[in-house]
Structures are given as structure tokens and as C-alpha cells.
1. 1, 2: which one has FRET efficiency 1/(1 + (r/R0)^6) of positions 8 and 336 (r between Cβ atoms, R0 = 25 Å, to 0.05), as calculated, at 0.70?
2. If helix-only ellipticity at 222 nm (-39500 (n - 2.57) for each DSSP H run of 4 or more, over all residues; to 500) is computed to be -23500, which of 1, 2 is the source?
3. Out of 1, 2, which structure matches 97 when volume of the Cα convex hull per residue in Å³, for residues 136-191 alone is calculated?
4. If you work out distance in nm of label points 7 Å out along Cα→Cβ at positions 344 and 416 for 1, 2, which one comes out largest?
5. If mean projected area of the Cα convex hull in nm² is calculated from each of 1, 2, which structure is the one that comes out at 22.3?
6. For relative contact order in percent (Cα under 8 Å, 6 or more apart), which of the structures 1, 2 scores highest?
Structure 1
């Protein structure tokens, strides 16, 4: 059974993290595309019209693979996690049904209206269509994150016949943990989309290609990215307070705190040893910072991992380092976006900034993935915190079944990923099309 659990976890983690390569860019780039089109509608500036089509094309390529990889995740609830589905189906069912009927169909319908109706419908209608697509994407993220938030902090349920049954939909909908996840995860997508625009704009500005066009894209992207980079710092603090209250084992793993202590320090660098139940090295500790960030009190008590049995502790090393990667990159993003805003009028004169922004394109992806590792690895050994352990949620299948499907997923997803990113890089390097009287509607134009 242990090998089945391990393989099923690894398969779901791999497919989920691959899917999450496309979700943040969908959230961020849909908004920016809508903003560029709105600016065109308001000002009549043809560069903003071309920007909407250029960035929108990259958005559609990314959106397509995001949809495909998201659907397969739901099938794994039945194939690999049958006991989980049986236990939680009454709570999860309404959330996923609303997500599909309210959000997924909204974004899927209106993205087609926006793209294929470009020369057939009025600019006001296509602008409305891209905004409805954007709203649909964000509503979809809300319901998915409320579902995940319930797994982190189950509320509004009763246990009947050995399963969780929905007792209060309102409690599930207003779950503070889910909303804080939404307010932190979605802006992370906005930041990723912003740096995606800044990085590609930087590439063309370095090559002196379409200077006027990419300066306008750069300016909007810089302001957008700074706003949401700062918001991540704020929402991250509130989310951290919620983790301290609702998931103390995750907090202890995030900070590698083994012994209960008051005024817990924040080590910038440490090397946790889970076998010896201590940190071998701690470097540059900030006194009392963990206590302050968790409870707004430098002397607050933080429970150590030794307060819980070993079988109820999360993996410490992975959670600890993922948290620091996420936070460290978040601070870097603030500094880069401030610099970009300061130089937004003539960014082509600052090649060092442009090179850094180009190199920076993969880093928001890494930060987003690290954040999800903290969220879901830090929840272990619980698949539903405090209610159902991961070991008890797996389907009664053979290891050979997962051993065959897992490599198959890797092969198929690798091929899809290579094709998708090749297309994105191809059209990003090509730049915007010259505006003609009639714009083609195929991705291949």
C-alpha cells in the first residue's frame, strides 16, 4: 500500500504542478489583454489594438493547454483517490459543479467570441467578451481555491455514515482560509503575467524592435506588476497568520522549529535534519520575527514539531526551502518592478534592467510552484487537514497500474509542454503583426 500511495502522490503532484504552469499566466495575461483592448477602445491608439491581439494570441496558446491538463486532474480523483472522493464528494461536488457551469463555460464561450469575432463584431462587443473571459478565469480560480481551502481548513460539514456531508454551504463559501488562498494565489498569477509582458517587451526593446509598441506594453506591465507584487507581501502576511492559527504543524515545518519557544527567530538559511530533529546550521537569524509574523507579537509562543508524533509532521526540508524560495523571489519581484516603474518612460536606455527582466521570466513560475509545495506538502500527512490522512484516501489499485500511467503522463505532458512553449516562444519572438484592414483569426497567421 505504501508504494501505491507514494506513486499516486507523485503522479498527482507532477500533473498538478504541470497544470499550474499555465493557470497563473491565464489569470495575469487575460487581465492585461483586456486592459490593452480597453485602452484602445478609449484612446483609439492602434498600438493598443495590436497589443490586445499580440498578447491575446499568447494567452490563447497558454489557455488551451491549461484547459486540457486541468481536466485530467479531476479524473485522478476517481482513479487514484477513490476513498477521498467517497469521503468528500458531498462537499466537493457543489464547488466543482459551480466552477464548471458558472466559470469554465463563461470563459470558454467568450474567449471564442473575442478571438473569432474580432472583425465580425464591434470593438465594444469584443472588449466585453475579453473582460467576461477574464472574469470567468478568476471566478474559476475562486471556486477551485475554495475547494482547496476546505481541504486545508474543513468547515460547514457533518460526519455521517463515515463521510463528510455538507451542512452549511455558506460556511464553505465564506471559509477564511479559502479566501486568503484566493487573495494570495490569484495576485501571484497577475505578477507572473506582468513579468511575462515585461520580459518579452525587454527582449524586443534590447533588439530595438517596435520601440513605440513595446514601450507602451512595458509601461502598463510595469505599473501592473508593482501593484500586485506589493499586494502579495500584504496578503502573504495575512495568510501566514491564518496558517499559524489553523495549521500549526505547517507553520513549524515552514520555519523548521523543533522545540516550542517564545519569540521564535526567523533563520534566513538553515539545514533541517529530520532524523536528528534539529537544525544542523542556522545563519542570519532575525530575532522574534516568526512570532511577530504569526501573531503580531515578537514574544508569542510557537509550538515546535516535537509537540506532535512523527507520523503527523509534514516533510520539513521541502516545506522549509520552498517557503524561502517563494518569499525570497517575492521580495526580488518588488525590487524589479519598482525599478521598471521608475524607468518606464525610456526603458530602452537601461539594458541591464531589460536583461534582468528577460532572465526573470522563469522565476515567477518557480515562485508559484514553490508556493503550492508549501500549501499542499506542508499539509501532509493529511489530505483533509485533521479529518482524513493521505494514506487512507488512495484507491485499492495495484502499483503496476500507477507505474504504467505515471510514465505515460510524463511522456504525453512533456510533448504537450514542448509544443506549447515552442509556440509561445515562436510568436513572442516574432512580435506583433502589422495592422491590416483585415486581421486573420487563425493562430497560424
Structure 2
């Protein structure tokens, strides 16, 4: 929590200083017209708030692993910073596991969740001792075979879907009746299958559910956790001993994108869980959480130069270098993923003046590439900067290579002792050579060498 508490005033002040300093130090300008900025102070504060919130409600000595959902911000320096702050990693692909290992996360700090784990992925995780949550009966069959063939230190569990319903964004609601994730508990025979799976496998010691994501209200999230806890109690009662010793409650705490205020807070969520599921915190179960967006979103900003300022149909349009390539969800589904935009002048200072209704457009070649449509802001002029706020989670992950637009450089920042801002490179800007390489540049002639049966060799001279 910063010195202003959860009002976000301290965070906003740090952001303004960072934008100004980025321009002064040449990170932003005509030759580098888009950057991502990460507030290191804010990230550390969020990690501390998460740890403190659950420490307040759990019995002393309860083992708790807070595992950051790597998909939210898959950047090795971010994972290393979070590791330093006592946060582990929840991974959902070989790539994310590789990032976590590169950041120095140990197997004991890592959880593997994915609905499509291959035999090779499972074999690697079990060999390393990484916790694994089986998504479905077929996956559990695969794990059976691996456990029989080699000893593993991995904590193992099953992911269930409590089917408590969705929130305001269907695509990110993971506990609906037909969600692709986990074993659907309310389907006929499914609950008994789960119980039997534990009865038959003494090495299954965890139970996992992930109810929430953006758009899910806290009471619904708490209900999903309560149903998972009730199932764990039922299984242990049927077995006659506490075989399930850890419950993984997932993450999904929604983020307030309407202002700088942090709402809801981790403390509010932890207290809501304690009221709804008091037995979860009495020390009988270890806990795992998998928060992502709520840890990073408010600590990232995408800043883009206004290349041109024009008008169309009487409306001002600022054409910037940030659009669908960095804000894919916002561009395609603006009603569900709106972003706040702040205007800065050419020197990186907050812009004042009368607000004008205008569009903030991106660089991609389609009409819908808009960061914001009909937004009231101080009029953006050529050479100004438009900043998309609350973009620290997913917006640095979901690069969309429309028009072969390059991934922007990302820089972490902290205030320095002299009253300025110090930056560190988190990810270099993507080069044109890298774009060519990713697009098959090393195989430029591959297709011209292929000739089907009966094809005429166009390289042969005609006599």
C-alpha cells in the first residue's frame, strides 16, 4: 500500500513522473513512439498486501503459497521480482514453465495448471516435483501411469468446476455449467467420480478450483471456494483421514479499471472468504492462490506518441502507435475491456485544458483499431502522448502481430534519491530482423522448391 493507501494517488504521481522522465531520457520520442512502463514500487506493494491479507485470516503456521498466474505478465524480470517478494508461479504451458525456471522459481514454488497437458509436460513436471492439478479423468489416467513408473515428489490434485455460474464477461467466466476447465461437479455422477478418485489414490492430496476472473463478483467467487472446501471435507470424511491437506482456491480477483482506486482489495476478499468458509482457515488445510491480473494490472502503463492529429466527421482523431497489437481485448471487445486514457504533452507532462470528445486510434490498418472512442480528453495534438492505464497485466502478454507491428520495449521504474526516476529494461523493443525471422525469413525459398506431380518446372528454359 502506498502512502496514500488504496486511493492510488501515490501510484498516479509516480506514473506522471515516469512518463515525463521517459521522454527526457529518450525512452519515448519520434524514434521510439511506444513503450510499456512498470511501477516496481507498486508491484512490491501489491505483493505485500496479498501476503498480509491472507496472513490476517489464516491460523498461525498454515502453509500458504501465493503463485502468480504467469499468463498475466509473462516476463522473466517480473517473475524474479515477485519471487523476491515471496510469490511463486502458476504456469499453464511449457513456455510459462520455462519462464518461471529462468526467473529462479523452485519446483516447490510452482504449480502447473492447463487443460491440455501433454504426456511430456506431465513427465517433466513430475520429474521436477512441481505441483500438478489434473484437469479431467483422461489426464488423471496419464498421471496414474507416470506415478506407477517413477517416484515423484509432486503434490498432486484434481481441478474441479463448482459450476456456480458466470459473471459479466462470459469469455473469462471459468465456473459456468459448460466451462472447459476441470471436472464439472454438478454433472451426473461427476462428484462421486471425484470422491472415488481420491479413495483409490492415496497420493492425491490437493483439490483445486478457480471460480473467478474479471467480471466475477466477490460473493460468487466465495461460493465457488465454499463448494470446493465442502467437497474436500466430504472426501476426507469418506476416507477417514485428512488425505486432502491443501486447497488451491485459484485467483481471479477483479480489477477496477474505472479509476486509480484499488477495489476490491485482497483484504476484502480474504475477509469475505473467512466469513463464507471459516473452516478453510483453521489450520487444517494449506492454501494455494493463483492471482494474476490483480497483482500487476494497476502497475503498468502503455504510452504512445501521437503521430498525427486529424478530424473526421467533425470528431477529433489522435492517431497513435498503440492499438490492437497491445490492447487486443480492448479493441475487439471495448464494452468488456475499456481502458482509461490520460493525455500528456510532448514533454511528457500531464496535459490540461478543455476536454474535447475524440477518438484515440491505433496504427493498424482497420477502422476498428481504437483504444478509445468518443472519449473526453484534453485535445491530443501531434507529438503529444496518450497513455493507456492499468495495462500491467495481459496487455504486455497479448501481443497481436497485426500488420507485423513490433512488440514495444518494456521498462521498470522507481523514484531515485535525487527526485528523478530510474529505469531498467524488462524487455527490449522487438527488432525488424526478429519480425522477419518469426515470419519464416530463414525459409524464404521453401515454397518455390515444391512441385506437385505433373507440375511444370518454371525454372526450365523453354526452347
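Values quoted throughout were computed directly from the atomic coordinates according to the rules given, and no laboratory measurement underlies them. Please read all numbers here as calculations on a predicted model, not as lab measurements. Cβ atoms are built from the backbone, for glycine too; each structure is taken alone.
1. Numbers: 1: 0.05; 2: 0.70.
Answer by label: 2.
2. Values: 1: -23500; 2: -9000.
Considering all the candidates, the number was obtained from 1.
3. Numbers: 1: 71; 2: 97.
Going label by label, the one that fits is 2.
4. Values: 1: 3.6; 2: 1.7.
Evaluating distance in nm of label points 7 Å out along Cα→Cβ at positions 344 and 416 on every structure, the highest lands on 1.
5. On the way: 1: 22.3; 2: 29.4.
Attributed to the structure labelled 1.
6. 1
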